[in-house]
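The structures come next, written out as structure tokens.
Each reported figure results from applying straightforward, stated rules to the coordinates on display, with no laboratory input. Since this is a predicted model, take the numbers as computed values, not measurements. Cβ atoms are built from the backbone, for glycine too; each structure is taken alone.
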Structure 1
Amino acid sequence: MICDFHTHTFLSDGENSPIELIRFAVTRGYRCIAITDHASYSNLDFIISAVKKDCELAEKYWDIKAIPGVELTNVPAGSINDMAEESRRLGARIVVVHGETIAESVEPGTNLEAAKSEFVDILGHPGFLKLEEAKLAVKNNIFIEISSRAGHSLTNGVVASVGREAGVKFLINSDAHSHEDLFSLDKQKKIGMGSGLTENEVVRIFDENTREIMRKIGS
């Protein structure tokens, strides 16, 4: 049973509609999936409203938890807390922040501002995660992502090492932009162990961290 808290549809830069991506997730054995399209103030209301409709439709007919959310992407670092709060007000049940991946020129300070926010749930692909950022994430109950996405995954080893030192709660997400990017079989486990996490640590993500974030977002 797979849970994946970071995916994209054609409402931003993905290939599938929300309901289509959710359907493919069902066929892959997913237990839960979050739809977290790239967003900022320009499209928050549209993204959240649209995704909520397909998530509700999926849950009505299929055995899957479908979670409407957003990924705040390449926004000014200083705007993150207020934008995350607005996302919540508009009905996003999960808020991901696009971290300081080495694959893009994300504004420095993004990781820190995300880790400080009470309205952020996941810091996605944080690149060269710093210990201070990781400790703040622990303090504020923010989960840190191990990513399977090309480019973003290049620093998974750093994220795992620094995060382990700080005691963060990891999640292993696909950052899927197509149904072909979704996890299948034991790929999620392999991504976690490939980052340097032990098998026991990966099992803990599946058994404990997944339940914790589901409780946090009320699912």
Structure 2
Amino acid sequence: MAAVGCVLASAQTRESSQSNESTLDRYLARAVEPPVEYRALRHLEASNAHFHASAWMDAWTDYDHEHGFRYDVIAESGNGYIRSHVLRAALEGERNMWVSQEPQKASITLDNYSFEDRLTITEGLAALGITPRRKDMLLIDGTIYVRADDGELRRVEGRLSKTPSFWTRSVEISRRYERIAGVRVPVSIESTAHLLIAGRSTFTMTYRYESINGHKVDTTF
């Protein structure tokens, strides 16, 4: 009986500890993960209603510790300006970010953000407010949505804390994440930019992973 009592007491202690742990604590415990080596086919689209212009692009993207980030455009169509100044520029910007070793500057951690538990849970996801500690085009002022039971990041929504140029009034961002082959990876990015002259412009990018950390996968989101 004493042994059973000890087991029950231990279980109750664990449950009490888990209940006292906040959603933010659960998220922060798994917020930082090492860079993922991967190969993914990305589909990018962008459009501007004011100029009735649009374009799309498909590109293989790879990242590994030895060679960094690379991309290879395999198909594209549509407005030439959008293809070069928006779609290809997005891939080139990501390449430059890795060359400059800046990914950590964009991570959603206490180094870059202050957090607010908004105490709302919808469909198993809890909302945490995020406020950048500095104005930076890599940081978002908005909300992250994490699984309430374990703090797993599923979605990020908000506005860039610093716009890319004088001509850009605001940029709204939505990113979605999944855990594949045991690691968290982005599966889609959507953004809407409000420009002084051109008006509303949209951008989307989706990922189909072929391999993650050396493991073959086949996913479509």
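Comparing FRET efficiency 1/(1 + (r/R0)^6) of positions 39 and 143 (r between Cβ atoms, R0 = 30 Å, to 0.05) across structures 1, 2, which is largest?
Details: 1: 0.95; 2: 0.45.
For this comparison of FRET efficiency 1/(1 + (r/R0)^6) of positions 39 and 143 (r between Cβ atoms, R0 = 30 Å, to 0.05), the top structure is 1.
Can you rank 1, 2 by mean count of other Cβ atoms within 10 Å over residues 47-54 and just name the one with the largest value? Let's see the in-between values first.
Working: 1: 20.2; 2: 14.8.
Sorting by mean count of other Cβ atoms within 10 Å over residues 47-54 in descending order puts 1 first.
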Give the label, chosen from 1, 2, of the structure having the highest value of Kirkwood radius over Cα pairs in Å. 2
Computed 3.0 for distance in nm of label points 7 Å out along Cα→Cβ at positions 23 and 159 - originating structure among 1, 2: 1
To which of 1, 2 does the computed value -11500 (helix-only ellipticity at 222 nm (-39500 (n - 2.57) for each DSSP H run of 4 or more, over all residues; to 500)) belong? 1
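For Cα extents along the principal axes in Å, for residues 63-150 alone, the calculated result is 36, 28, 24, so let me know which of 1, 2 that is.
Working: 1: 36, 28, 24; 2: 45, 29, 26.
Value 36, 28, 24 for Cα extents along the principal axes in Å, for residues 63-150 alone corresponds to 1 out of 1, 2.
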Please state which of the structures 1, 2 yields 1.2 when distance in nm of label points 7 Å out along Cα→Cβ at positions 31 and 207 is computed from it. 1
